[in-house]
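The following blocks contain the structures, represented as structure tokens.
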Structure P
Amino acid sequence: MHMWQCNGAISQQWKVRADGAIINVKSGRALDVRGWDTANGALAQIWDFNNTANQLWHAPA
């Protein structure tokens, strides 16, 4: 995953589902925690969506 200047491309568009999955509109792939790591500083990646816990996100209250 790379941070890039916003240019409005569909590849930069994401949908946040009610269950917390964050899905790329173009590829259908999900924002995923690499290797199911639970440590601070764990790496995020884009991965095939498989609806597992390492692909479900929530914002703290």
Structure Q
Amino acid sequence: QLPHYIGWPVVGNLFQMRKERPELTFADWVKDLGPVFSVNMLDQEFVVLSSLDAIYEALV
């Protein structure tokens, strides 16, 4: 289980995203959850890899 925020049924974390500059939401989540975490949006789970080391670790 990856670190994550609890979201709403079906929409997941969608309503936690900023309407303006949603990429800043991910920057905030990296500070709280670390370089690897999951996000649920519209009933789909996504894994976020936010550093080169995390990407390398996932691919090798």
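Below is a table of values for the structure above.
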item	result
Label whose coordinates, when helix-only ellipticity at 222 nm (-39500 (n - 2.57) for each DSSP H run of 4 or more, over all residues; to 500) is calculated, return -9000 (choices P, Q)	Q
Entry that produces 34 once relative contact order in percent (Cα under 8 Å, 6 or more apart) is calculated, selected from P, Q	Q
Comparison of P, Q - label where volume of the Cα convex hull per residue in Å³ is highest	P
Structure from which 4.1 was derived, distance in nm of label points 7 Å out along Cα→Cβ at positions 8 and 40, options P, Q	P
Distance in nm of label points 7 Å out along Cα→Cβ at positions 16 and 48 - structure with the largest value, from P, Q	P
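Any read-out appearing in this document is the output of simple, stated calculations on the displayed coordinates, not a laboratory observation. Note that this is a predicted model, so its numbers are computed, not measured. Cβ atoms are built from the backbone, for glycine too; each structure is taken alone.
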